[in-house]
Every structure is written in C-alpha cells, then in structure tokens.
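See the structures that follow.
Read-outs: derived from the displayed coordinates by stated rules, not from any lab. What you are looking at is a predicted structure, and each value in this text was computed from that prediction instead of being measured. Cβ atoms are built from the backbone, for glycine too; each structure is taken alone.
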Structure P
Amino acid sequence: MTVLVLTADLDPTADLVIVELNRRGIPVVRIDPGDFPAKLSLTAVSDGRGWRGTVCGQHQDMSVSEIRSVYYRRPSDHRPPDALDKSDHEWSRAEAIAGFGGVPASLECVWVNHPHTNRRAALKPLALAEAIRAGPAVPRTLITNEPEQARSFVRRLPCGLAAYKPLGSTMPPQTGDDRTVLWTNRVTADEITTAVSLIAHQFQEWIDKAYEVRLTVVGDELFAAEIHAGSKASRVDFRTDYDSLTYRVCVVPEGIADGVRSLMAAFGLRYAALDFLVDKDGAWFFVDLNPNGQFGFVPDLRDPIATALANLLEGVPR
C-alpha cells in the first residue's frame, strides 16, 4: 500500500516526512495537483464499488486503489493549459478541482488532513469560536469593513492597540513579479483609514506577550516550543525575522492541552499547528489554527514531529 503526498514541488516540511517514510521502506508517491493536466493524467472508473483508476505522472504511475493514506500538505493551484483562452481559465480550474481533486477526496483512507476538513478549519472566525467553546482564552476580536467601528473597537481596548491580521492567505493575488505579503501589524485607532471599507478586516486585542508558543498536534500527541523574539519586527510577527528567534521546548498546561484536543475533535483534524501568546503572568491566549502549518523551523521538534506524522500515515499504533 502507498502513502500519497499531495504538495507543491518545493516543500521542505513534506520532505521531512517523506524522508522518514523512505527510511522505513514505505512506498510513497508525491504529486502536485497543480500539475494537472500539464504533467499529470487521470483515468478513473466507478463500477458500483467505488473509484478505480490510475494517476500517471512524469516519473511514476499510481493506482488509486493502492492508496493507504494521504498527506495533504500545500499543493499548488491548478494551472490552466496554455491552449485555453483566458476566459476559460476559471472554468478549467473548477473542472480540475472537481475531477482530479474529487477522485482522491472520495477515498475512505487516513487523511492528514482531508482538504474539506482543512478548508473548514482555516476559517478564522469559526476557529476562534470553536476555541472559545473548547476552553482556551482568546483575545477580543473584531471583524468589520466599517472604519469607525474599527477605530471605536481599538480605542476601547485596555492598551489602545490592536493586531491587524489577514483573515485568509498572507499572500494576496499577484498581478506581476512583485510579491506582497500581509504580515501581522500593530495599529492604533488613528492609523485606521477609510480603506478598511473595501474588504473584511480582522482586528484583535494586542497582548503584551512574554513569548509565543507554536503547538503542533499529530493525532493525540502534542509538541510545543516557546518562540522568543530577538528583534522589534519579530515581536510583532515572528515570521518576519526567523534569524532573530530562539526556541525552547515546553510543557503544555493541562487545561490548554484538554482544550486543544477538544478543538481538534471539533474539526476532525489529525494534524494542526496552533499559535498561542503567553503574557508575563503565564496566561495562554489562542490566536491561530493552521491545519497545514509548517513545523520544521523548530530544530528540537523537527524529527519527533516527522516521526509522529510518519507513524500516522503508516498506521503504526502508539
């Protein structure tokens, strides 16, 4: 039986898991759904007993019926064939998602995680609501496109500061060679302009943190590390300056651990990376749930998490 890895060509996080599966001699097929139909072909037949068929790639073919488990990481978006007019690109993309994406999605196997589950968990308002129900503290949060509502919300916060964070991807659609990344920013009420009216925005109470915690969950195992910022930029968003960061493996408080497991169960997730802010009094605040989050940047947890993911995909009981 084969482990199917669905991700982009360049994905160091997936590489860590694939290396571990290869070390165990587990058959692995790695493909990027974005390569369909340019570099991949699909033939699938349903005869009343589920889908049977073959995915053919540049270097190897794979029988759909041989898939043991699927590691759904970060596949690239479907690229329409050059032969199609631009007016047909969106139609082509929708057909590719429904066809090439739909056949694997129908398989009753172990998914880490199923794309439908990921899409639901990636909805930040829903994740925050489920976190509140599960127990962890969540900073006060506003979602709005009304500038005055945003200003009023920020003024009422104890420190008069909010964290502005994108609701979806940090990478807006690109129209040229320039790449714009929307990191977390610290804002005051006076800095909020009428541009807020153009789209939904998320403003969250600014927590004066001592450090952050990246908590990675694999099945029922928890792997946590403190992230200590070493620069002004990384204190606002640690992703802006990885070179300044230091890490320390830490123990998750029992109440937080129970809440996290309840949150995972609410979404049906087998894997997720969660972010917490920890203030000077040691209180933990949940701020983000990423069902596809990377884990390789924390050196001491890199191998343990890759091993846990390989166990899950191989079906090794704990």
Structure Q
Amino acid sequence: MLLLAPMEGLLDATLRDVLTRTGGVDRCTSEFIRITQTLLPERAFTRVVPELLNGGRTRAGVPVRPQLLGSDPVCVAENAARLATLNPPGIDLNFGCPAKTVNNSRGGAILLDEPWLVHQIVRAVRRAVPAHIPVSAKMRLGYHDGGVAEANALAITEAGADELVIHARTKAHGYKPPAYWERIAEVAQSLPAQRPVLIANGEIWTVDDARRCREATGCEHLMVGRGQVADPGLAREIAGQAPVPWAEVLPLLPLFWTQVSARVERRHRAGRLKQWLNSLRRRYPEAQAAFDELRLVHDPATIEAWLARATGVANAVLGPSAELAQPC
C-alpha cells in the first residue's frame, strides 16, 4: 500500500487530483481540519476535502481520508462523528504537524509529550465513529524527545486505531535529512502482536529510498509526500511500473492551473504553479527551464499564454469556467 501524505499548504485537493492521475497511489490523506471548541458544519469538511462530494475519492478514483487535528478528546470525537455522516473512507488524526503556530495552540506534534492525551483522543474518536469507518493516526517520533515514540505508539494501539503512520523524525528534526527509519523498526518491536497496520514515512524520494526504508523499518506499507510532488511517477515506480516522463507530466500543468484558477485568489495563482514547478525541477530538467521562464511572472494571463504555448491547450479551456475547475 502506497499512501500520499498530508502536506499543509501544498498537497491540497487540486494537487491530490492531479497526482493521483498518474497511478500508483492507493490512498490520500487530506491536509488537517483544525478542531477547537466548535462542532463544525459539513461545509467545513467539504471545503478542505471536496472529494467527500465525490464518494470520498479523487477523479481518478483514489480514496481520500480526511485528517482532524485537535487536543480536546470530546470536541474531536464530536466532529469525527459528524464527519462520519459524510461517509469518508476513514478518519485520520494528526499527531505530527511541526508548525509552530499549530504547536503553540496545543495541536500536532506537541501532543506527543502527553501520550495519555493521545490515547484519549484516539479512543474517543474510535468510540464515536461507526465500526466500518477505519480510524488511523499519523505521528512523529516525538516533539524534542524521540524516546517517547514507543509510548505514543502503544497509546494509539491500545486506543483501537486501525492504522498508524510513523514519520521517522521528531518535530525538532523538522524535514531535515536523514529520517531515522530504524526507530520505526524499534517501535514496531515494542508493540503487541495485535497492533495497527504500520506505515513508514519520511525522506522517500526514489525507488531505492523506498527499498531501503522497507528494509530498515520492516514496513511493507509506505507514505510518500514531497517525493511524489517532485516526481509524480514515484508511487508508480515503487509499485514496479515504468517512470513517468516529462511528456506525461506536462499535460498535468493546465489541469492543475484550471483548478487553481477556480479556488485561489487571482494574485496567488501564479505562485501556486511556481511552487509546484519548484518541486518538479528536482526531477525534471524541463521543469527547471519552465521555472526559470516564469519565476518573475505574476500575471495569470501571461501564465495561461505560456501554458497554451507549452502544452497546446487553448487559453479558452484554462480559465475557471472549465469543467475541471468544478469541485469534486
């Protein structure tokens, strides 16, 4: 099983839609939905996860599991129960976000300093959600102290989670290499035989990385994030299929732009395309050339003209009125 990671500010519904078209991804996890003291309306869930209006799947048919982030077990559970009425393909819980603003408001990775609270949140959600809807969690090795990984994994296990993704770094490590894959193996060895499905995450950029991660962790299942954004064919290659050439990536750019144009303010649209091109240039020289050409461009009309020239897609279908711009 190869999963597409949640990445706040990058891997939203638009990029999920585009990246799952190339194949290889078995399931996605959404960006987090912040839970405070409010019972959110349904539109708050469908705004972040518009795939809920399409049977919980991207247009390519890949399931998307919404992710909740919060620290109050009762509030998170009540919102999970409401989310469950939308028939998601599961509900994920965030114990890994390293963002300072999130951690300062007692969310994400900082909760790993309180394994008992992590247990309460997972248990409350599992009890609030119908049995047929899987509950999963994503955690880092810890906040500053990676030694708490075993305690948190056990807390999540005993609370009844079906799956556990472990990002093999602490919050303090951020996204700096390396990822400490061997710690996932140690955590796995500390858990009882009846445990959640374990999924390894962190620093998987290539097929060779995936192979070494599997060997180091003992995990068959993997979650890829930045590596898939940089190389839309990564999951497909890990699954043993052919790499995705630039000729197959290029037509994805107008699809991406069309949806960005429908969902993002005009002044931010060019930045979104350049953000993805910036990632793609790690893998494709052609993306480097495109990024260099568009680096100082901010006008959407100029971007659309460039896309028309580069891909042969007429300007008329690059605007927000196109079919692909509509929510799922």
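Comparing P, Q, where is relative contact order in percent (Cα under 8 Å, 6 or more apart) highest?
Going through P, Q one by one, relative contact order in percent (Cα under 8 Å, 6 or more apart) peaks for structure P.
Work out which structure the value 21.3, 63 belongs to, where Rg and Dmax of the Cα atoms in Å was derived from one of P, Q.
P
Of the structures labelled P, Q, which one yields -8000 when helix-only ellipticity at 222 nm (-39500 (n - 2.57) for each DSSP H run of 4 or more, over all residues; to 500) is computed from its coordinates?
Computed on structure P.
Work out which structure the value 0.60 belongs to, where FRET efficiency 1/(1 + (r/R0)^6) of positions 18 and 202 (r between Cβ atoms, R0 = 25 Å, to 0.05) was derived from one of P, Q.
Q
Say we calculate mean count of other Cβ atoms within 10 Å over residues 26-33 for every structure; which of P, Q gives the highest result?
Q
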